[in-house]
Structure 1
Amino acid sequence: MAGPLTSIPGIPGATNTTAVSINADTGYTIAASLLHGYFGPYLKMSGFDGIILIGVSKDSVYIWINNGVVEIRDASKFWSKDTHETEGVCLSLK
């Protein structure tokens, strides 16, 4: 979820995003992770305040959001790549 001040220039912490998950095995163990960077502002600027995922994919997939269109795409091209290689693949998708 992106907060109401996300992507506003000059606001400290305006790039913060929190990812929260519930353990699929127990149904009640909750984990949260705080991240900074471009994801929160880009999500907000794409017209979405957050993403809620329910269920599990049997295949490796990723979510593509572009100009208000959301797609679930095959992520097999990312397997066995490190973070730098993955970023290179992502940049080529634009």
Structure 2
Amino acid sequence: MTIPANAAVLQGSQWLGATASSAVDVARVEFHLTGGALNNVLIGTATPTTYGWLYRWDSTTVANGGYFLQSVAYDSAGAAGTSTAIGITVNN
């Protein structure tokens, strides 16, 4: 996870970012959210850019409160790697 920072307060539309590498090509990066009624729910799939893997997330799609956000990278061979979860607060 590169953005947001741990303990960030998010409101409205927000960029989520991650970096990923693999011995083979990285095929996709997903962002998952846990907290409240959500348990490791996919909230979006990132697009590769020159700044890393980015996804524009509408935080109004979840209830206000505390969550854990993490990225999951998948390589073209099917292997997955999960980032350390960061804590965020949604306050819309």
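Among 1, 2, considering only mean count of other Cβ atoms within 10 Å over residues 9-16, which has the greatest calculated value?
Sorting by mean count of other Cβ atoms within 10 Å over residues 9-16 in descending order puts 2 first.
A value of 37 was derived for relative contact order in percent (Cα under 8 Å, 6 or more apart); which structure in 1, 2 was it taken from?
Value 37 for relative contact order in percent (Cα under 8 Å, 6 or more apart) corresponds to 2 out of 1, 2.
Once distance in nm of label points 7 Å out along Cα→Cβ at positions 1 and 57 is calculated for every structure in 1, 2, which label goes with the largest value?
By distance in nm of label points 7 Å out along Cα→Cβ at positions 1 and 57, the leading structure of 1, 2 is 1.
For the read-out semi-axes √(5λ) of the Cα gyration tensor in Å, a value of 23, 20, 14 was computed from one structure; give its label from 1, 2.
1
State the single structure among 1, 2 that was used to calculate helix-only ellipticity at 222 nm (-39500 (n - 2.57) for each DSSP H run of 4 or more, over all residues; to 500), giving -5000.
Computing helix-only ellipticity at 222 nm (-39500 (n - 2.57) for each DSSP H run of 4 or more, over all residues; to 500) on every structure in 1, 2 gives -5000 only for 1.
Since every read-out is calculated from the coordinates, none of them should be taken as a lab result. Values in this document were obtained by computation on a predicted structure and should not be read as measured data. Cβ atoms are built from the backbone, for glycine too; each structure is taken alone.
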